[in-house]
Structure I
Amino acid sequence: MTATTDAVRAGGFGRGTAPGGGLGWAMRDTSAMAGRNLRRLMRQPEMVMFNIVSPIMFVLLFRYVFGGAISGLQGLNYVNYLIPGIAVQTVLFSAGVTGFALAEDLQKGFINRLRSLPMARSAVFGGRVAADTLNNAFGLIVLLVTGYAVGFRPANFLGLVLAALLLLLFALAVSLGYAVIGLTVRTPEAVNAATFPIIFPLTFASSAFVPVQTMPGWLRGFATHQPVSVVINAARSLILGDSATAAQRAQLLGGTGTGSLIVQALAWSIGIGLVFGLLCARKYRRLTR
């Protein structure tokens with residue numbers, strides 16, 4: 001046999017590390033897969049348009065249609081309250097690309113074809129994560145530009161950057177959950193059917209659009225402590241900074257300090273990422289044996 005064939009059998013995608021091994025080889029494979037995923041996304045204009053239109057539509061809808069009816073903000077400008085909530089909603093929906101793409105790759109046999117190549121096993125998910133993180137970051141930029149156009153003004157630039165990084169970490173954790181679903185159901189349509197009933201209630205039964213204090217008592221406890229609200233409140237606290245009064249913090253953030261909210265948000269993001277990351281790796285190993 002040729003040296004290439006031996007390398008494929010000894011270190012192929014489905015059986016071990018790529019020939020040459022090492023972190024450098026894995027990073028090159030990951031970069032190649034990320035480039036492939038981004039090119040594929042750019043060839044799907046409907047996905048690109050969703051990333052652009054969706055945050056713009058939600059900002060304008062809530063800012064000008066519902067914004068005048070929202071109360072309980074203790075004098076805070078509603079658009080400054082709104083943007084962190086729309087940001088989390090944007091990354092939650094954009095993270096679904098991971099599940100849809102993996103399901104489509106499985107359906108079309110692309111992942112099976114990769115097994116014959118001498119490449120790092122980790123490159124499939126590494127490339128997927130890298131491409132989807134860039135996609136999420138693009139959606140956030142569109143959102144922030146739109147928000148600024150309608151009056152959004154963060155208290156400081158550093159707080160805004162830290163909030164964006166926190167949101168991208170949360171999106172990464174959620175995308176692993178989408179990946180588990182995509183590897184399980186194996187069709188893009190089924191991914192949407194399986195995730196929508198989960199993501200939609202978590203988004204709207206949260207502090208994204210209205211203060212949880214205005215909700216019925218039976219819903220308030222869940223809305224306050226579920227991960228979407230925690231991440232939104234952490235991002236919101238970073239963005240508002242010292243401009244938020246004590247009364248506003250008590251009403252809108254439960255009186256919790258910024259540091260405590262960040263710790264809670266990181267705990268949720270890391271916990272979700274670890275759980276779904278392990279499930280994803282196990283499911284993937286079974287599919288590629």
Structure II
Amino acid sequence: MASLILLVLKASILLTVFAIGLSTRPQDVTYVLRRPGLLVRSLVSINVVMPLFAACMIAVTHLQPAVQIALISLSVSPIPPMLPKKARKAAGDASYAIGLLVVAAILAIPFVPLAVHWLGKAFSTEAEISPATIALILAINVLAPLGAGILVHHVSHPIAERIARPLSVFASILLIASVLPILFTQTPAILSLIGNGTLAAVAAFVLVGLACGHLLGGPDPTNRAVLALTTSSRHPGIAAAIASANFSQQKLVGSAILLYLLVNVLMSVLYKKWFEHRHPEAKDLVSTNETNGLNR
């Protein structure tokens with residue numbers, strides 16, 4: 001049953017990214033490359049601020065080892081593959097999120113192993129992760145399905161337009177069907193971690209990501225929303241791979257990552273509500289971009 005649930009979860013992610021690719025144009029992929037200032041600020045927000053904050057927080061608090069490992073692993077993990085879908089719902093334009101997803105995924109192959117190594121040195125412990133491991137995870141979960149969707153979009157517009165939304169809906173159903181049993185079985189372990197400042201630390205980690213991304217996103221409010229969600233959202237699969245490769249004896253790390261995901265979902269929803277209140281035009285942008293996506 002556990003293997004089946006994991007298989008369904010992986011299938012939902014692959015279908016989601018493939019569906020995103022079906023609505024992606026080549027210019028979406030190169031969006032951030034044509035805006036070097038935004039790209040630099042984005043990478044600073046994602047790859048510099050978050051690891052530094054996580055390291056400082058761990059140094060001055062007394063969190064459980066599993067929570068410490070989870071936060072450090074998450075802080076150096078790249079963007080999750082579901083981000084463009086979340087960005088489109090929040091800000092109405094996924095071009096920036098898609099471009100950043102691709103660039104961050106490629107840069108993560110050398111960055112993550114280096115970041116893990118130096119953070120290990122900073123905490124006087126041996127910590128390593130192979131670039132090949134990172135490359136394989138990102139190729140399977142991000143680059144391959146996204147590229148396949150873009151190829152279908154390029155070869156046959158009508159087919160891509162017809163199947164993108166049904167596939168996305170089906171992927172969401174699979175995601176819910178796979179996540180609910182995981183949360184049900186892991187609830188006792190998650191609850192055992194709460195206390196000693198754990199919940200506050202996880203919330204602070206997410207809040208700093210949202211605030212930093214919003215501040216560094218530039219004058220365009222939609223870019224601010226995308227970078228806020230991007231910075232606070234980390235790839236749980238890579239975080240789990242880092243923890244498994246270096247701290248396999250810590251059995252509660254997976255539960256700590258799940259706790260982060262729950263907190264991140266809640267705080268992202270609150271941020272989205274606040275953003276829509278501050279920028280009511282964002283709701284119109286969502287409708288406009290969805291219509292444009294169907295007309296491409």
### Task
Assign the value 17.9, calculated as mean count of other Cβ atoms within 10 Å over residues 56-63, to the correct structure from I, II.
I
### Task
Using the calculated result 1, 6, 12, 16, 19, 18, 14, 8, 4, 1, 0, 0 for P(r) over Cα pairs in 5 Å bins from 0, in percent, pick out the matching structure from I, II.
II
### Query
Hey, distance in nm of label points 7 Å out along Cα→Cβ at positions 32 and 48 derived from one of I, II reads 1.4; which structure?
II
### Task
Have a look at I, II and say which one yields 0.25 for FRET efficiency 1/(1 + (r/R0)^6) of positions 248 and 280 (r between Cβ atoms, R0 = 41 Å, to 0.05), as calculated.
II
### Query
FRET efficiency 1/(1 + (r/R0)^6) of positions 24 and 224 (r between Cβ atoms, R0 = 41 Å, to 0.05) was computed and gave 0.35; which structure, I, II, did it come from?
I
### Query
Comparing relative contact order in percent (Cα under 8 Å, 6 or more apart) across structures I, II, which is largest?
II
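Values in this text are rule-based calculations from the coordinates and carry no lab data. The shown structure was predicted, so the numbers you read here are calculated from the model rather than taken from an experiment. Cβ atoms are built from the backbone, for glycine too; each structure is taken alone.
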